[in-house]
Every structure is written in C-alpha cells, then in structure tokens.
Structure P
Amino acid sequence: MKRFGVVVFAVGALTSACSGGSSGPRHPVTVFAAASLNNVFAAMKQPFESAHRTYSLTFSFAGSQQLVSQLEQGAKADAIATADRATMDRVPKRGPHPPPRVFAENRLVIAVRPSNPEGIRGLADLGRPGLRVVLAAPAVPAGRYARDALGRARVTVSPVSLEDNVEGVVTKVALGEADAGVVYATDTTGGRGVYSVAIPDDENVRAEYLADPLPFGSERDGGQAFVDFLVSARGQQVLHRFGFLPAPTS
C-alpha cells in the first residue's frame, strides 16, 4: 500500500507538471475594437481563452477613429480591430509590418423604432422634411459608409445629431430621440430596441472589418493569436452567429 501511494503521488505530480501551462497565470492581451464589435467580441473571450490557456483577453471598445487617436497619443494595446481600411491605415506602425487581416464584413440597414411608426421603407424616406435622422459623424467608419449609401441613393439628409460611434446612433433611435439612423445590420439584432429596414444591394455598402497585432504592445504574440483566431473556423462561426458576413477567401 505504501508503494502504491508513492506511485499515485508520482503520477499526480507528473500530471500537474504537464498541465501547468493551463493552471499558471495568464498573460493579459489588450484588444482595441470598433464599437460595433462589442457583443461578438465578448462572445469570443471564452472560446479564445479555452484554446489559448496562457492568455486572457481585455477589450476596449470605441469608435475606430477614437481608438487610433488613443494609439497616436501613446496608448498601449496588443491588437486592434477597425470597421474600415482607411482607419486601419492610420494605425501607427514601427518597422516592417505584414498587412492587416480582413476577418468579416457587414451591411448597412436603417434603424427605426419598434413598429416603424414613421413608415420608413428605404433611404429615400430619410430625406422627408421633419424626420429626425441621426448618423455617425463623418470621421467614423459607419458615418462614411452611411454617406456612401445615401450618395448612391441620391438622398440628401440633414441629421439632427452626429455620433462618435455607431452605438450612439442605435441608442438615439432606441430612446426615441431620433426617428431613424443608418447602422450596421448586426446593430439591430439581439434585443437592441430598434427595428431594421433593409437597404437594397444597389444602394448598400459592404463594411470591411480588419484586425492587426500591434508591434508596440506588451503581448504581441497574444495579439497575433487573437487575430489568427478571428479568421479561424471557430472565430468565423462566432461572427456568423452574430450576423457578420464571412471574411473574403481570396
């Protein structure tokens, strides 16, 4: 019995040593992410950390342009995900750097109050006198996409408010402070208090989401692991579940 006890202890010690990577302290990985990624990235945390037991994720959400401004002012992060390429191109880079990865796409819709009391059917209705329309500001990716779509539809809108991120647009409509706003399709799902009106393909715009590890973060390898996870089969499944379109295969 004494010999058996020694064997059991030895096996237990070996098992503990082999699994030490999963029970030891995790390295924090900070990800700056566009506000429209809030819910889906929160859902990424558990599967990512299950697959990468040496890392823990922390997210900071804001308008893409705000995140880049923070980096320009010296803020530290290990990866960034933006809602358009133009904003990603502004991210400070040091030395040779691979191109960012496109990991998802999105479409635009018109956000209206539940039951659509104003009877909005398309972008043309947003030009009606007296209709309170809110948009993201021109510097925000969602704002640029909205203006591209309105331009395609040849609609002139005088917004009552310009928001710093697309979440602000959704909130104003949900609270009844605006009658309509142009947002991403994924912003109108999951009980957000708004209803979506589809925009036809000939007037719509594909939003492009890109991610990049940052060379000046303290956990660059962790940032790279998260970017790789976004384009993996598991990451794409989570994105699809939240309504995002798949990353291009080319």
Structure Q
Amino acid sequence: MNNDRHIARAFDRDLEAVQALVLRMGGLVEAALSDAAAALEDRDDALALRVREGDTAIDALEEQVNSECARLIAIRAPAASDLRTVLSVMKIASSLERCGDYAKNLAKRSVVLGTMQPIPGAAGSIRRMARQVGLLLKNALDAYIARDIGLAEEVRQQDQDVDQMYSALFREFLTHMMEDPRNITACMHLHFIAKNIERVGDHATTIAEQVIYLATGSMPGEARPKGEAVISGDAG
C-alpha cells in the first residue's frame, strides 16, 4: 500500500512538472500572438522578427512535453484515468505549437504589409481580434488547470464570436478590393492573417474540449456553435 502511494505521488509530481511546461508554452503563445498583432499595427519589423525567432522556444517546449510524457508512460505505467490526462497534455501541447506557428505566420506577413499602403482600420481590427482570441486561449488553459468545465464550455460558446469577427473582416477586405484593385494584394495578406487568428480560436476550443474530456471521460456531445462561414481552406 505504501509503495502504491509512493508511485502515485511520484506520478503527480512528474505530471505537475509537465503541466508547468505546457503553461509556459501557453504564455509564450499568448505573447507571440499579441506581439505579432502589435507589429502589424505599429509596422514594427523588429518586433515581428522577435516573434518569428521566438517560435523556436515554443517548438522546443512541445518536444520536451512529448518526451516527458513518453517517459511518464514508460516508467509510471499510469492507470486509465491518469493515462487520459497524459495524452490530453500532449494534445494541448500540439495545439499550442500550432498556435505559435500561426503567430509566426502573422509576423511574417506583417513585414510584407509594412511595405504596402495601409488599409484603413484593418490593423486595428486585426489586433482586436487577436486580443479576443488570446483571451480565449488564456481561459482555455485556466480551465485546464482548474478542471473547470463551466469555463471550458464558455470558451466553446465564445469561439463563435471570433468566427463572426473573421466573417466581418473578410467582407471588409472584399469591399476594399472591389473599390480599388490596388488593395488586392494587401487585403489578401490581411485575410490570411485573420484566418490564422481564427484558427487559433479553434485550437483554444480544442483545448477546452480536452478539459471536458478529462473531467467527464467523454468529448462534448454537441457540436460547438460556429459563426457564419465565408470561405474555407488553409491559411498557413
């Protein structure tokens, strides 16, 4: 019995260490998204470069999380419920790594846009959307740490607000392109940026659904609400 308790405590310590890595990832991703949007609005190429270079740290943390989770499974041989937690940690880390990629893509395009005539109001709208998505991501991670099903469900519901913001931006960019063909290239870049941010919202929702899965043992039964869709396809 004492040996079982010792094993359980050792597993909990190891899991806490891995979860700390995931939270560090989350903090870096939130900062990258915010900084990339600020670089776009302020036309700050140096900040955009820091975002791009910082993605290496996010990738390295994901690799560390996966390595530690593999070690946990091999050494601790966790029971079914604990194994579910470990696998969820890996999925969350994967989502965060992808969000980091989207922030890096935003930073890359912001440098290109800095050489073009700005589209009135677009950068500010992008930054507001990024701020909303960053909050969703933070809330999803907070829900994970607290195993807060209610907060996780709020994230799922609020993602439709992000979808609606994206749809409104798409229509705005389309209007600019129709009014002046010289705006087409800039608006296409802005559209891909908006789509990348919308995808971060999707990943925040995925993390929230992992919280519900951990707490209940099953994924949410109902499909999450989606805002109006205007275009499909990857925007990497």
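No value in this document is a laboratory result; all are computed from the given coordinates. Bear in mind the structure is a predicted one, so any value in this text is a computation, not a measurement. Cβ atoms are built from the backbone, for glycine too; each structure is taken alone.
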With FRET efficiency 1/(1 + (r/R0)^6) of positions 120 and 160 (r between Cβ atoms, R0 = 30 Å, to 0.05) derived as 1.00, matching label from P, Q: P
Value -10500, calculated as helix-only ellipticity at 222 nm (-39500 (n - 2.57) for each DSSP H run of 4 or more, over all residues; to 500) from one of P, Q, is from structure P
Structures P, Q, by percent of Cα pairs over 33 Å apart: label with the highest value: P
Looking at structures P, Q, which one was mean count of other Cβ atoms within 10 Å over residues 48-55 calculated from, given that it came out as 16.1? P
Using distance in nm of label points 7 Å out along Cα→Cβ at positions 32 and 56, single out the structure from P, Q with the greatest value. P
Comparison of P, Q by mean count of other Cβ atoms within 10 Å over residues 24-31 - largest value held by: Q
